[in-house]
Structure P
Amino acid sequence: MMDKEKSRLNRGGFWDIENNLKQTAETPWKAVSELMMYALKPFAWLYLKVLCGVKVGKNYKFYGLPRVFRHRKSSIVIGDFFENMNRWDSNPLGISHPTIICTWSRKASIRIGNDVGISGGSIVSAESIEIGDGTLIGANTTIIDTDFHPLNNPKRRYETKDVQSKAIKIGKNVFIGMNCIILKGSVIPDNAVVPAGSVVRSNAKL
C-alpha cells in the first residue's frame with residue numbers, strides 16, 4: 001500500500017464526508033466552516049488550476065481561497081490531501097490574512113508534498129521552496145527564500161542586482177509552530193519541531 005494511502009487510512013477517514021459530519025456534530029462551530037469548504041471546492045479548482053496555473057493533487061480542502069501570484073515561467077505544485085486555512089475564523093488561533101503563495105522569478109519553484117496543512121502565512125520563492133509530506137505549518141508563518149533587496153548597496157531601495165536567494169528545504173512530518181519565520185537557505189530535517197515564534201536561518205541547528 002502506498003504511503004499516502006496509509007496516511008489517509010491512519011486519519012480514520014478524516015477526508016470522508018460522513019466522518020467529517022460526525023466530527024462537526026461534536027464541535028458545532030466547525031459545521032458552517034465545513035459546509036463552506038465543500039461549497040468552495042469547484043471554485044478553488046477553477047482559481048488554482050485554470051486561472052493561476054497551479055498543479056494541485058486530489059482531495060484538497062480549502063477553507064477560503066489563498067492568494068496566488070505565480071510568475072508565468074515558474075512552477076507551483078501542491079500534493080494530495082492538502083488542507084489550507086485562509087479565513088480568519090477557520091483556525092482557533094486566528095488567521096491574520098489568507099495564505100499567500102508567490103513565485104518571485106521565472107526560475108522559482110514551490111513544491112508542497114502530500115498531507116500538508118498550512119494556516120495563513122506566506123510562502124514566497126525566488127529560488128526553490130520544498131515542503132515534505134505530512135508537514136504541518138502553524139498559523140501566520142512566513143517562508144521566504146530571498147532577501148528581496150541587496151544587503152550591501154546604498155541604493156537598495158531601487159537596486160535589483162545582487163539580491164541573495166537560496167533554496168529552502170523542509171523535510172517530512174515537520175511541525176512548524178505559529179508565527180515562525182523561515183529564511184533563505186534553511187534546511188529543516190524530517191520529524192523536526194520548530195517552536196512557535198522561531199526565526200530559522202540557514203545555519204540553524206534543529
Structure Q
Amino acid sequence: MIRGKISWDGPVILVHELPIDIFQELKNLKNGAARVDKLVGVFPDEYKLDTTQCPSFIEHCTNLSSMFLQTCGDQPVFKQIRDNVPPGSQIKISDIWKNEMYSGSYNPLHQHSGLLSFIIYLEVPYTIEQQIEIESYLDPRKVKNGFTEFIDPFTHYTKFFPVSPKMEGTMLLFPAWVKHVVYPFKNCSKPRITIAGNVILDHGDEGEEHF
C-alpha cells in the first residue's frame with residue numbers, strides 16, 4: 001500500500017502527493033558536493049544528495065516506481081525494455097540531487113538517463129498570479145513563467161504544469177526519455193527548490209549499461 005494521493009496526467013506522468021514525513025525527510029537533507037559540471041540549465045546551484053540519509057523516501061520511491069511499471073507495462077516501449085532486461089533485475093534509485101533556481105534561471109529541453117525520472121517540488125516562492133501580473137500586456141493564457149513543460153516523443157503527449165506553492169510536496173514520476181523544459185520565473189528574490197533523480201533497472205553486471 002502506497003501512502004499519499006496518486007493520479008495520472010496523460011499516459012506517462014504520475015502525480016503524487018508525498019506523505020508529510022517523507023517530504024520532511026527530504027527537506028532535512030543536507031547539500032552534498034556541487035554538481036555544476038553536470039548542469040544542463042542556466043542556474044548556479046545544483047547539489048548531489050546522499051541517498052543513505054533518506055531511507056524512507058528511497059523505499060517509498062522504489063515502491064512507487066514498481067507500481068508505475070506495472071501500470072504502464074503494456075505500453076510498447078516498456079514491453080520492449082522488459083523483453084530485453086535480464087530476469088531478476090531490481091529497481092534502484094541511482095542518484096538524487098537538489099536544484100536551486102533563481103529569478104531568470106531556466107533548464108532547456110532535456111531528458112534524463114535511466115528508466116524513470118522524478119521531480120519533487122520543495123519550495124516555490126512565487127504564484128502564477130504574480131507572474132501573470134508581471135506580463136500584464138499579454139493574454140494570461142500565454143504566460144508560462146515558472147512552468148515545466150513535458151514532451152513524450154513516443155505518445156506525442158505534451159503538458160504544461162503551472163508550478164506554484166500548491167505544488168510543494170508534489171512528486172512527478174515519468175519515463176526518463178520524456179523531454180522537459182523548465183521556464184524561468186521573474187521578479188522574485190527567493191529560489192525555487194526542487195529535488196530530482198533517476199530510477200534504473202539494475203541487473204548487477206558491472207560495466208553493463210543499466211536501463
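Read-outs: derived from the displayed coordinates by stated rules, not from any lab. All figures in this text were calculated on a predicted structure; none of them were measured in a lab. Cβ atoms are built from the backbone, for glycine too; each structure is taken alone.
Looking across P, Q, the calculation of distance in nm of label points 7 Å out along Cα→Cβ at positions 29 and 173 that yields 3.1 traces back to P.
Assign the value 0.95, calculated as FRET efficiency 1/(1 + (r/R0)^6) of positions 61 and 149 (r between Cβ atoms, R0 = 41 Å, to 0.05), to the correct structure from P, Q. Structure of origin is Q. Starting from the value 14.1, 43: which structure in P, Q was Rg and Dmax of the Cα atoms in Å, for residues 133-188 alone calculated from? Corresponding structure: P.
29 is what came out when relative contact order in percent (Cα under 8 Å, 6 or more apart) was calculated for one structure; which of P, Q is it?
The read-out comes from structure Q.
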